[in-house]
Structure P
Amino acid sequence: MISQPFFSAHDTGNLPWVIVGAYAFGTILAVVAALGAATGPERRFWSIAALWMLFLGFNKQLDLQTYITEFFRQMAVRQGWYDRRRPLQVAFIAFDALVALGVCTYLMRLTVAAGAGVRLTMVGLVMIGAYIVLRAASFHHVDTALGKMVNGVKIHNYVELSCIMVVIVGAALPTLFRSRRRVLT
């Protein structure tokens, strides 16, 4: 039985809501880019980006990975293999990395002829994916480094917001260029 409440206070204060807002803004920009996309593959890319950002925004507040981690931790303790969990963590990270590589390959093929906005958004999505894999690994030294405070804010918040901002800028570019072309014509 997982002992935490469903809506946990894993991240307290206003900053987590700012991050959720950034995910929501990235989602909206990706939807706008999808609606204005010139080709089917580009539209598919922006749709996937929008869904991914939407999921991550919900996950930021629901903290689903903590519940999944806690479930498997308790199962490992009950079944007696908790002390031998490191190889499973490594396998999990390798699996995550392979899935991420497959998704990136698919998205790169979709967007081979796409503009700068798509390429920048791809970089941001890859950065978010790498960040998630790092956090999912839950190795003590990584958690310690990302949990350090700078100006009263944990480093992991800076990292996550930076990744989201790359996606936001990338998703804004197609709309900005379309608007600029309309003004010039």
Structure Q
Amino acid sequence: MNLTNHFLIAMPTLSDPNFSRTVTYLCSHDDGGAMGIVVNRPLGMGLGEVLEQMGIDAPDPRAINIPVLQGGPVLPERGFVLHRPAAEWDAVLEIEESGLAIATSRDILRAIANGEGPEDVIVTLGYAGWAAGQLEQELSDNAWLSGPADQSIIFDLPYEERWGSAARLLGIDLDRMSGQAGHA
């Protein structure tokens, strides 16, 4: 089972504060583990703050206000840019059969700051990662729903609508699910 280019949708019972009510886009998944980006957890800061800390000027004023999200608990001090269309950057992973890529190099941030970056971007600090077999165990424990990703949810919907909308792709209304586990 390869879940690359799929959503992981946190079940209402998932209480881990890093993932409660999140939608994670899986950028890679294989026998060695999985890597994803949480796409619905804004940090309340704009890209301008990150660019300033990195000493990158932002002549394009739109770049300053691009929201920065909490991409996950791994390497929270490092930036990741999920983008479309996929393009060549110094450090980039193209996500198979999606037209998306994730970049971690300064050159994509400079391009965004200059108004020359990709058409659509999600900028995060940190990412979500799972060791070999860990995600499969969490799925069997019913911590997550999984299903094919929809790029309109990633790039077009308000953050607060992404969790419920991703579940509705699977025909599931999370508002009708209890956050409490049943006991017999």
Structure R
Amino acid sequence: MPVAVRCVIGLGANLGDRLATFETVVSELTDLGEVAGISHLYETDPVGGPVQPDYLNAAVCVHTILRPGELLCRLLEIEKAHGRVREVRWGPRHLDLDILWMEGVNIHEPGLTIPHARLLERNFALVPLLEVAPDARDPNSGLAYRDSPSAGRRDGMRLRGSLNPARNKALGRDEQFSLWRLCS
């Protein structure tokens, strides 16, 4: 019987109703495994690419039995269902789902790199990852991500929402409450 592996998925979007997309996507991620944690919601400056709107970013920890390639295929299907079109590298998007980290997994293949190739360079990915997997370690070096110099950086990041306790157990299935309680 396959053993579930802890995995952190990064969520990003800067087009459309970003919050509604995230609410739906978190619910859809429950089909990939057990959702074990959801980070705060951040608004972040775009990095690279053309001039574009700010992003919303978050991370979700999922315990999944899917192999890395299968997981990537499922995430790409979810992106496509939410209008993702890959025309411009680092361009604006309705949804971006990245496998940021899988416990003990180190893959460098065309189209699939785990942990994410630029994880330590992108605090908008690392900060939410550490919220849902504070003990995460680099599978190559064994070093804890929380000890990296970029772990405490928040430049270009603004807190937009914290997990709504009334919704914590519903994980996207209760329409009455938003998953995140928005900051003003």
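P(r) over Cα pairs in 5 Å bins from 0, in percent computed as 1, 7, 14, 17, 17, 15, 11, 8, 4, 2, 1, 0, 0, 0: which structure among P, Q, R?
Answer by label: P.
Taking distance in nm of label points 7 Å out along Cα→Cβ at positions 36 and 156 as the quantity of interest, name the structure among P, Q, R where it is greatest. It would help to have the intermediate numbers written out before the result.
Values: P: 3.5; Q: 2.2; R: 2.9.
Max of distance in nm of label points 7 Å out along Cα→Cβ at positions 36 and 156: P.
Rule-based calculations on the coordinates, nothing more; no lab input. Remember, it's a predicted structure, so these values are computed and weren't measured experimentally. Cβ atoms are built from the backbone, for glycine too; each structure is taken alone.
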